[in-house]
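Student: So, here's a batch of structures to check.
Readers should treat all values here as calculations from the given coordinates under stated rules, not as data from a laboratory. All figures in this text were calculated on a predicted structure; none of them were measured in a lab. Cβ atoms are built from the backbone, for glycine too; each structure is taken alone.
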Structure 1
Amino acid sequence: MANTGNIYIPYEDRTGDESVVYFTRDLSAAGLERIYKRISPSISGRVAIKLHTGEPHGPNIIPRSWVRNLIEKEIPGAVIAETNTYYDGSRFTTEDHRKTLEVNGWTFAPVDIMDEHGTKMLPVKGGKWFTEMSVGESMTSYDSLLALTHFKGHVQGGFGGSNKNIGIGCADGRIGKAMIHTTPGQDDQWDIAKDEFMERMTESTKATVDFFAPHIAYINVMRNMSVSCDCEGVGAEPVVTPNVGILASTDILR
């Protein structure tokens, strides 16, 4: 089903190329490495790997050994990229965030907390809610972005894939995330309705995708899937979906 706003477009009337999506059932470091090679031609130069590094002891995040193998074998010199959170917790400040990174074992490669030293506004072309989005300042210093995503649920949006990893994960923790989560003048990060929240998040994603295109690629790891986001850490709901596999594409995997 395709939509432009609320208008359904019949399949025979759709235009453009079909997206090529690769899939493997091999949920392992080797499986991740092999599927990355399928979309690697779009990645070059100084590479940021955007992934959710998780709350302390988060049980469902992508295994560190898989990411380490990918960097060492295929993307030497790549930097893991994150931003601070909007909610108060173990990743709210850069100092606490770095402690959490150490607890979770993200010590084998540089980790850039992209909003550590400031923010930068990127344009949102044709947006409904925004004309620009605030992201971590250092994000724009990279040549390519690999969105390496653990697919799971999300309390506000229903599910979180590449769209959530980029839209929330690249928005800085104070300005950008507030723009997505809250209405102006409001400090309740849960006051945005689900449909509006998803639209705002998607417009944030568009700002980052447009900045990097065509040097951006997407991998979704479909394992240990809970209805909860990895931001809920050890408090996440139990895993409810069987392990499926890994998807990769140069078109966004939502």
Structure 2
Amino acid sequence: MQEKSMNDAIGQVSLQDVSKSFTLKIEGKVQTVQALKSISFDVKQSEIVMLIGPSGCGKTTALRILMGLETATRGRVSVGGKEITGCGYDRGLVFQHAELLPWLTAAQNVMFGLEMKGMRGGELKDTAQRYLELVGLKDAANRRPYQLSGGMKQRVGIARALAIDPEVLLMDEPFGALDAQTRESLQGELLDIQSRTKKTIIFVTHDLDEAVLLADRIIVMRAGSMQEEIRVLLPRPRGNLGALRGKPEFAEARYQVWKALHALEALH
């Protein structure tokens, strides 16, 4: 029974009473900034949870703490039942910009994380190629970043994060800088990949449509705090994103998020 409970915990994320503060020195004066204020939420295995809110509300800070790039001032953060004490291969992070190493090919960028994990030889190349194929870049393996479009670079970033086989995929506005057509294409690919891999995903966005189209739940944040949690009732799998926009479940969830965000604006 204990083994089953351990397996059930894989992919589950928990933030309990998490706060983060840091100090800034501005014009000779030291100021304390409260980036997060006692936030708590859980994410189930294979669930997609979106964090949305105004700029500076703490979304990316929460993601960086989950990745292990920042340390919480207070509270407990765990993945798969294990408390986070730093970066680990149980989590993969996709940045807003792909942050590829410019002197490496697409395949070599994917292999970089695998090499850090200790993979060598034929398995290394085969794994990198498999994940490039997964994101639709089968024929771009030998291209360097300057030979790739913005959308293709983001695909390499996703492949790199997935290749280490993390339990949880963390995504910090990965499609925000892309044109609308490319963004919708990658949103569809992400949903397809998630349906096949069953990864748990926590995704930061400013885009209302993106939040509703991708999420099982949306957490609205303001000034470092959780303000509201909205459940999206669109059924899965979500194949045709354009058609989903016409469904009443989409309209209802989008309105709830819009209303919550505009209520935050009224508080300013």
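Student: Can you tell which of 1, 2 yields 2.9 when distance in nm of label points 7 Å out along Cα→Cβ at positions 75 and 99 is derived from it?
Tutor: Details: 1: 2.9; 2: 2.1.
Checking each candidate, the match is 1.
Student: In addition: 1, 2: which one has distance in nm of label points 7 Å out along Cα→Cβ at positions 19 and 163, as calculated, at 4.2? Walk me through the numbers on the way to the answer.
Tutor: Numbers: 1: 1.0; 2: 4.2.
This value belongs to structure 2.
Student: When semi-axes √(5λ) of the Cα gyration tensor in Å is computed for each of 1, 2, which one produces 24, 23, 19?
Tutor: Working: 1: 24, 23, 19; 2: 29, 23, 20.
Considering all the candidates, the number was obtained from 1.
Student: Suppose FRET efficiency 1/(1 + (r/R0)^6) of positions 11 and 83 (r between Cβ atoms, R0 = 25 Å, to 0.05) works out to 0.10; of 1, 2, which structure was it derived from? Present the calculation step by step, with values, prior to reporting the outcome.
Tutor: On the way: 1: 0.10; 2: 0.95.
Comparing all candidates, it corresponds to 1.
Student: When semi-axes √(5λ) of the Cα gyration tensor in Å, for residues 107-146 alone is calculated, the result is 24, 12, 8; to which of the structures 1, 2 does this value belong?
Tutor: Source structure: 1.
Student: Between 1, 2, which one scores greatest on mean projected area of the Cα convex hull in nm², for residues 179-218 alone?
Tutor: On the way: 1: 3.4; 2: 2.9.
Evaluating mean projected area of the Cα convex hull in nm², for residues 179-218 alone on every structure, the highest lands on 1.
Student: With helix-only ellipticity at 222 nm (-39500 (n - 2.57) for each DSSP H run of 4 or more, over all residues; to 500) derived from the coordinates and found to be -7500, which of 1, 2 does the value describe? Can you show the working numbers first?
Tutor: On the way: 1: -7500; 2: -12000.
Source structure for this number: 1.
Student: Quick check: 3, 15, 25, 24, 20, 9, 3, 1 is what I get for P(r) over Cα pairs in 5 Å bins from 0, in percent, for residues 115-186 alone, calculated from one of 1, 2. Which structure matches?
Tutor: Working: 1: 4, 15, 22, 26, 22, 10, 2, 0; 2: 3, 15, 25, 24, 20, 9, 3, 1.
That value comes from structure 2.
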